[in-house]
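Enquirer: Right after this note come the structures.
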Structure 1
């Protein structure tokens with residue numbers, strides 16, 4: 001078993017939230033995607049973003065990652081601008097699709113960011129082995145993406161995002177295209193990964209059960225233009241198994257999320 005990984009965080013910002021948004025607004029050619037979004041993501045939190053399609057969940061995640069530029073308000077990641085955080089490689093990003101190169105084996109897909117960074121080959125291989133073991137893919141380093149199931153491909157993409165050891169992991173509905181059984185298994189694996197690493201996670205999902213199972217806090221968003229309707233603090237224990245979904249506590253949190261989603265439509 002891999003050792004617990006402590007994410008590398010600059011000493012100057014360890015007392016700051018991982019993400020701070022204030023009155024954030026994002027507009028695309030006259031269409032307002034996000035309006036007046038104010039939110040803090042604390043270090044070590046697992047924060048899920050949930051809301052109807054088109055509410056700006058992915059747009060918010062992409063703004064944190066400096067893939068989309070705000071048109072109003074302010075946004076800080078590790079106390080600096082998203083651009084500075086990106087340049088400092090402060091976050092890893094997992095997309096909806098694994099985005100693995102078919103001609104590179106799993107190890108070389110995982111180490112691609114490290115190659116770009118100029119990390120020595122021996123260190124790249126050591127990190128690939130470390131993070132492939134962490135996501136449960138030990139023994140698959142020399143396989144190619146087409147030899148893996150969809151769930152295994154997503155685990156490889158998570159290992160790639162972790163390979164340069166960011167303090168923040170951003171995930172854009174990474175399990176949405178998978179069958180329910182595979183998705184349940186990956187939810188459990190991701191929760192265990194979060195527990196072991198101490199990462200701060202931002203996670204976009206359309207699934208209430210997924211959001212409740214994984215999160216310490218759930219950000220419920222309204223239809224477009226996306227606003228934060230409510231931030232729900234989870235009452236569930238830190239250590240979780242899939243059986244927890246049958247508990248009264250789980251049902252209570254899921255009910256609160258459903259009620260907040262209904263309330264969000266009052267913005268229409």
Structure 2
């Protein structure tokens with residue numbers, strides 16, 4: 001992607017990270033919903049053009065998304081896609097590609113929650129090696145692997161026969177989506193792209209920061225640096241506000257919770273006094 005599309009994708013990724021960082025978000029529904037939107041956009045050139053038309057008011061484009069998706073998909077999906085179409089896209093195809101990337105990243109966030117991100121990356125790598133060694137299998141899983149009606153269902157059934165019970169749930173879902181809707185890619189290329197996205201995510205950690213007041217850019221940079229040194233990996237911050245903290249902040253990274261809030265210190269002091 002270039003220029004405006006790259007910037008719009010980055011903004012959408014930040015919104016997605018904020019959503020997946022909240023414990024209350026149903027990430028499975030979010031990932032499935034984004035995948036459904038991506039498939040719809042992939043198959044409808046007119047809709048892609050309509051939702052990226054720079055001559056149309058951004059709010060009109062967002063309203064169209066709301067009208068099409070409300071009641072069919074969850075509110076987080078509707079809000080996220082509506083936010084995406086408010087942005088600028090270098091070409092209509094980029095919007096469909098971006099939604100597809102977000103669906104993958106949401107699935108990887110789900111795997112990360114389950115502590116299975118490394119397993120997903122390993123499963124994708126192994127499946128890619130199998131495809132490279134067996135070109136007939138790769139051809140069978142391609143977009144034209146079956147000529148009669150129901151080809152997508154047959155391809156996903158073949159994946160199930162190969163991987164069900166052997167690969168992690170998220171890896172299986174990602175590969176099933178790929179073979180069901182290759183979007184012009186060979187299955188080998190598609191698995192390589194999934195592996196690249198998974199590897200990039202594994203190289204960073206998401207920290208959910210709950211603060212009493214918004215953090216400045218300098219504070220965010222300083223906190224990211226401190227956490228990166230402590231964990232030995234890049235840190236992405238998702239910040240949400242909670243005035244009940246009074247002051248300070250809490251930080252959740254996986255199962256680790258760092259409570260530096262005034263409310264937390266008061267609660268700890270109260271526990272010590274009561275004992």
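Read-outs throughout are calculated quantities, based only on the coordinates presented, and are distinct from any laboratory measurement. For clarity, every value in this text was computed on a predicted model and none was experimentally measured. Cβ atoms are built from the backbone, for glycine too; each structure is taken alone.
Enquirer: Out of 1, 2, which has the highest value for FRET efficiency 1/(1 + (r/R0)^6) of positions 29 and 157 (r between Cβ atoms, R0 = 25 Å, to 0.05)?
Expert: Biggest value here belongs to 2.
Enquirer: Identify the structure, out of 1, 2, from whose coordinates FRET efficiency 1/(1 + (r/R0)^6) of positions 37 and 101 (r between Cβ atoms, R0 = 30 Å, to 0.05) was calculated to give 0.30.
Expert: 1
Enquirer: If helix-only ellipticity at 222 nm (-39500 (n - 2.57) for each DSSP H run of 4 or more, over all residues; to 500) comes out at -21000 when worked out from the coordinates, which of 1, 2 was used? Please list the in-between numbers first.
Expert: Details: 1: -10500; 2: -21000.
Working through the options, I get structure 2.
Enquirer: Can you say which of 1, 2 returns 16 when relative contact order in percent (Cα under 8 Å, 6 or more apart) is computed?
Expert: 2
Enquirer: Computing mean count of other Cβ atoms within 10 Å over residues 45-52 for each of 1, 2, which one ends up highest?
Expert: Working: 1: 22.8; 2: 17.0.
Largest one: structure 1.
Enquirer: Turning to a different aspect of this structure: A value of 37, 25, 16 was derived for semi-axes √(5λ) of the Cα gyration tensor in Å; which structure in 1, 2 was it taken from?
Expert: 2
Enquirer: Taking distance in nm of label points 7 Å out along Cα→Cβ at positions 53 and 229 from the coordinates of each of 1, 2, which one would give 5.4?
Expert: The value was obtained from structure 2.
Enquirer: Still on this structure, I have one more. Can you rank 1, 2 by distance in nm of label points 7 Å out along Cα→Cβ at positions 93 and 245 and just name the one with the largest value? Please report the intermediate quantities before stating the final value.
Expert: Details: 1: 2.9; 2: 4.4.
Answer by largest value of distance in nm of label points 7 Å out along Cα→Cβ at positions 93 and 245: 2.
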